[in-house]
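These are the structures in question, set out in turn.
What follows draws every value from the coordinates through simple rules; no lab data is involved. Quick caveat, the model's predicted, so the values are computed rather than measured. Cβ atoms are built from the backbone, for glycine too; each structure is taken alone.
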Structure I
Amino acid sequence: MQAAYIDKYSDTEKMKIGEFPMPTVGDRDILVRIKAASVNPIDFKVKEGKLKFLRKYSFPMILGHDVSGEVVEIGKHVTKFKKGDLIFSRPRGGRIGTFAEYIAIDQDDAALKPGDLSFEEAASLPLVGLTTWQTFETAKLQAGQKVFIPAGSGGIGTFAIQLAKLRGAEVWTSTSEKNESLVKSLGADHVINYKNQDPWKVLSDLDLVFDTLGGQDLYNSFTAVKPNGWVISIAGDPDHNTAKDMGLGVVKSLILRMVGFKVNKFASAKKVHYRFLFMKANGPQLEQIKELVEQKKLHPVVDKVFPLSAIQEALDYSKSGRARGKIVISVP
């Protein structure tokens, strides 16, 4: 099968396309003929080696974390799917590799594809959907609470605004002027044009900041959240809780405790809960997302679709930060 891969960690070398053996199908696995995959910031972070402390990968490594496609083979203990089923999935952490023609996925990590969606639209949902779902579950986001979702026109933002509004939250977001109409159409109640106004001079008394930016924005988040509120980050500092969630062991747990010491101390001083969230694969949660999509309560936002042969161009576009919604790879 053909796949897009890297030989080593690098921020300069281009992705390669080459031939790989077919995946091995375990007893609980479904073999999926990939129709589409989507690009996420985690892809270029993995490519550049920024996550090698948290995940151990071997080379050559096929990238890609989201997938939609058709089940073409099932393991002998598979009960949830049959040949011919159309699915979407974010495979669990150690089994990435959706920029390819086939992938084997544990049945617990997949759900039937929303019926009305194209493969490209379905492939855009799993990672952003699960990340947002697990963030809101962790913070117990409820109706009437105030949430800030920065970069509202991006892949995470376009989904998170919809889900937050569906939960009855008051939604604040930031974006550029050209994307204001988009985020308002998704349900944002308050839109801050970050080019003209500093969000952190406007925001206050929030129940949750869903930090997707990291850096100084992460620390600014704590000043805008009320006591006992939450700052949940996918771009900030991991800590001992991250190690526990990922089962990293004692040594890495101690290291991450030190890495996260500053941000946890800052959060404690502000009386705010902090969590670095590393999304977990979850088929049942995807099933709930599927139902909401089929009920027309959520919908994907796809910016551009690239062929597998243009994978490097797609990654570069993702890294530029200009995408409105998701970037998708179509697999012929």
Structure II
Amino acid sequence: MISAAALALLAVIVVSGGLVRLTGSGLGCDDWPNCNDEKIIDVSSAHAAVEQINRLFTGLVAAGVALAVAGSVFREPRRRDLTWLSWGLVAGVIGQVVLGGITVLVDLHPLAVQGHFLLSMVLIANATVLWYRAGLSGSRRVARVSAPIRRHVWALAVWTSIAIVIGTVVTGAGPHAGDEEARRFGVDIGQTARLHSASVWVTVAIAAALMWRLRARTADREVLENPLMAWIGLAILQGAVGYLQYFSGIPVALVAVHLALATALFTVTVWLVEVMQVAATGPGTEPGADGGSDERLHELRGLVDDRREEAADV
């Protein structure tokens, strides 16, 4: 529950940070950590209030992360992997605070804004891994998906990340800079948007190919079906919103939805990667023993599935 709450808070603050930019409130507070050179907290204008609320919400995120650390430290039995992951959240939040201050001090330079969002995605990945692994019975994990499918899932994860990074370049070239005088990337937004669209189509094609390969792999399909179907649903919705916002003049509301869906899609992508492994159990999986028995069983099953796939193709 604690790790799930931390993940939810991190996802919400990604969207709230986006709303700061979308409402033109990026410099509502032109100083850091104070709102301005006169007041620590200032809500005298709408822009200042929006920026101030987002900054104050960071306190809730910090509290959630602190609880995650406490939960991992006082957990019985204590697990080193969960402790490291929870401290990773602390490092990420501190990094976000520092980068947020730099972003204000450089007047919302698009590189700083882009880095701010990408660091948020790293935090989302960290929190998702923590959430999934906290539900496992031990820190030692074995594969439960065959090697060819694992490689395919990793390819999907890599291309999803590429599409998101290119999407941040589109954002940095677009009209929603957070302030009317903020700099933008000196690239053609139309060309960049088409490149982003092409990367999305490649990613969707990889997902479709994965679904095709899983049709003859019962064991692998049972493991991946839920996160993969969630990924497909979010990707279709995200693509529809992306095209709609592009052809309707990039309205603020649709950009906010697009941002929320991107966060959800990346969360599901990390879940899809994590679900390929499960806690090691049974004879031969204790520390110091031959811990590869479960993994070799899945590899053997994968070879059988490969032959079934080849036969189905013929």
helix-only ellipticity at 222 nm (-39500 (n - 2.57) for each DSSP H run of 4 or more, over all residues; to 500), calculated, reads -25500; among I, II the input was structure II
Could you figure out which one of I, II the value 20 for relative contact order in percent (Cα under 8 Å, 6 or more apart) was computed from? I
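Where is FRET efficiency 1/(1 + (r/R0)^6) of positions 198 and 254 (r between Cβ atoms, R0 = 30 Å, to 0.05) largest, in which of I, II?
Working: I: 0.20; II: 0.90.
Top value of FRET efficiency 1/(1 + (r/R0)^6) of positions 198 and 254 (r between Cβ atoms, R0 = 30 Å, to 0.05), among I, II, belongs to structure II.
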Across I, II, volume of the Cα convex hull per residue in Å³, for residues 22-189 alone reaches its greatest value in structure I
Label whose coordinates, when mean count of other Cβ atoms within 10 Å over residues 14-21 is calculated, return 13.0 (choices I, II): I
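For structures I, II, which has the highest computed value of Rg/Rh (Cα atoms, Kirkwood Rh)? Can you show the working numbers first?
Numbers: I: 0.96; II: 1.03.
For this comparison of Rg/Rh (Cα atoms, Kirkwood Rh), the top structure is II.
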